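Enquirer: Input: structures, listed below.
Since every read-out is calculated from the coordinates, none of them should be taken as a lab result. Since the model is a prediction, treat every value here as computed from it, not as a measurement.
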Structure 1
C-alpha cells in the first residue's frame, strides 16, 4: 500500500522538479529511440510519435532527440 502511494506521488514531484529547472532557464531534452524490428515504417513512426507525446506530457521536455538509425531491409 505504501509503495502504491509512492508510485502515485512520483510524477507530480518529478514535474515540480522539472518546472523548477525551467524557471532557472534550463532546457529539458528528452530522448527516444525505437529498436530495429520487423514493423512497418508507418508503425515505427507512429510509435515514436507516441513516445514523443508522452515525453512532452510527462517529462515536460522542450526538445526531443531521436537518433537516426538505418531502416531494416525488407
Structure 2
C-alpha cells in the first residue's frame, strides 16, 4: 500500500499501528530507528518517540538540512 494517508487521518488507528509496531521490540533492544524518505519519517518519528529512541533520517542527496553523512549503495 503506497497511500498511508487514511491511516494517518484516523488517530486511534494510527496510535494502534505505532503501538503494535513498538510492541515487537524490547526496551533497550535498539537505540535508533531509520526513517527512509517521507513515509518513513511520518511513521518513524512517532514510533521512535513511543520507543524512547532516536531517529536517523535518510533521503536523496541535498534534501536534508545540516550536517549529513553520505553512504554509497546500489540496489
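Enquirer: Using the calculated result 40 for relative contact order in percent (Cα under 8 Å, 6 or more apart), pick out the matching structure from 1, 2.
Expert: 1
Enquirer: Here helix-only ellipticity at 222 nm (-39500 (n - 2.57) for each DSSP H run of 4 or more, over all residues; to 500) was calculated and came to -19000; which of the structures 1, 2 was it taken from?
Expert: This figure was derived from 1.
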